[in-house]
1. So P(r) over Cα pairs in 10 Å bins from 0, in percent, for residues 217-288 alone, computed for just one structure, reads 13, 36, 26, 19, 5; which one of I, II is that?
2. Once percent of Cα pairs over 27 Å apart is calculated for all of I, II, which comes out largest?
3. Of the structures labelled I, II, which one yields -23500 when helix-only ellipticity at 222 nm (-39500 (n - 2.57) for each DSSP H run of 4 or more, over all residues; to 500) is computed from its coordinates?
4. Taking 16.0 as the value of mean count of other Cβ atoms within 10 Å over residues 153-160 derived from one of the structures shown (I, II), identify that structure.
Structure I
Amino acid sequence: MNEVSKNAVPFPAEADSDQELKKTNQFKETMKRLLKNKGAIVGLIFIILLIILMIFAEQIAPYNYAQQDYTAIFQKPSLKHPFGTDELGRDVLSRIIVGSRLSLRMGLLSVAIAATLGIIFGSIAGYYGGAVDNALMRFLDIYQSIPGTIFCVALAAVLGPGMNNTIIAVGVTSMAGYARLIRASIMQVREMEYIEAARSINAKDSRILLKHIIPNAISPLIVSITMSIGACMLIAASLSFIGLGAQPPLPEWGAMLSAGRSQMRERGYLVIFPGLAIMMSVLAFNLLGDGLRDALDPRLRN
């Protein structure tokens, strides 16, 4: 009787409970390792502040970002206007605060588009292999042979200036890296025993991919997504700088840099503060991405 009880297969409810407990423990261990990384904590705190600015921008900003005051044109930083004013007398600090919503939105949505497309292409190629894999990988080879910046600028120019078109252009041109990353992870996972067990009971390919393979192959992608948000924000700001991104009077950080470049020598604050906002945001996401990589990579665990 004891031997039977030892070798008995657990009920599905028990197996699910054990799996949930294991995932919870893994999450706790990952968070412990992440919280030990000081750089990641600094990045996370800044990102949380950025999200708060994004949500409560109008309430936090001291002035309306579009409010013009022709008696206060090109005022230098002061107590009334901590970051100064621009050529129309608009408060630069208020415009940067409201601009956080636009810049972060462009970064998040463009990465969401890129990751979604990459997961679709990479999952199909990695799971089926063979001719399907060859066809998709050769397509990505051609796709990546075009210089990324030129491709992004060309696509944004074809779609036309505007924030939504910039998001699409950045997302579409950034998806190849995600596709290759998820393909490599899936090729490692697809030969595992639990995948063979799922195939043996005639589980559908879609179910195997969505329920078993992708969740277990997604960890490297999480790190890549975190680090890519800052990079996509930088690309979007670059497109706005050359006039293909957010259009005036929207206070997107790249557009603010473009508007202030003609006054760079006499009134450097017009480019210093938006530039610092971009730099610190990109740095924060990179620090958090590094911390997540160290926390999730079993080879880097102590």
Structure II
Amino acid sequence: MTLVQLRHLLSLARTGSFSRSAAALFLTQPALSRSIQALEHELGQRLLDRIGRHSEPTPFGREVIERARELVFAADDLLDSGRRASDGEEGVLRIGMGSGPGAMLMTPLLLGTARTRPRLRVEIARGGTDLLVQSLRDRTLDALVVDARSLRPAPDLETQYLHEMSGAFMVRRAHPLARRRTAPRFDDLLRYPIASTPLSDEVARLLVERYGPGAHPSACVTLTCEEIPSLVDVTRQSDTVLLAIRAAAPDLVELALRPALAAKARFGLVTLRRRSEPPGLAAVRALMARSLKDSTNRSPPSRPRRSSAAGTD
């Protein structure tokens, strides 16, 4: 039994005529007759009574026709769902995001999906890179957007679409360090709470190289959270110093430390090799291209004010 045979039967139920159905189906009448006879042979009973040039369903044929309608409708719906999934319009997209990408992408992704793909179900998981990678391998996530520097190379992982974004130490505009006449040094930051998301070994190494052992995150960071928006709010309302992606908080003031931080995050899209692409992932790539870049109208780093005398705080 095939869907083609069931479609032939439904056509005959509509027209009551082999000749009209054959024409509508672009078949010869003998071909249509053989299709119905094969279906009757497989089911073991007649489906249609031929009355002259007219055909009427038998009692068993009426039952088969009703069930055939349900099967054909379900098959057509499944094909349509497959088309919508390939277009990213329907299905399920389960994506994990690190703290930096989450701050930049999570709300735009959810909002864009709600506006343009209302039938696509999006599930976003947040967490550290190791935990997200394990979920990807467990097939509970379809893709990740994380800082590639925190990712351990592995043959089963594929990282694409890398986007670099500058990191910075930032404070509120009324912060004492933002009002200094001289550029602050790292030791000046230690007078205040320092906040950041969990940092990779690569970032820790860079901080130690730039500012010494006391700059290791385990020694200097006092406020740690996976959610950058929460840390940004704390920084806006206190004398906290935030280490984060510059574009995540354009209203904060970037501190021009001596020496300069000169650090960049490299955000990439991570998937499992040889795994089929989930619906909607193309939209994530496009969103990454639009959103994961340094703002062109960012607040400039704080600069020392000119003074005739050396100043302090």
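1. II
2. Ranking I, II on percent of Cα pairs over 27 Å apart, first place is II.
3. Only structure I yields this read-out.
4. I
A short reminder: the numbers here are calculations on the coordinates, not readings from a lab. The structure presented is a predicted model; accordingly, all values stated were derived computationally and were not measured. Cβ atoms are built from the backbone, for glycine too; each structure is taken alone.
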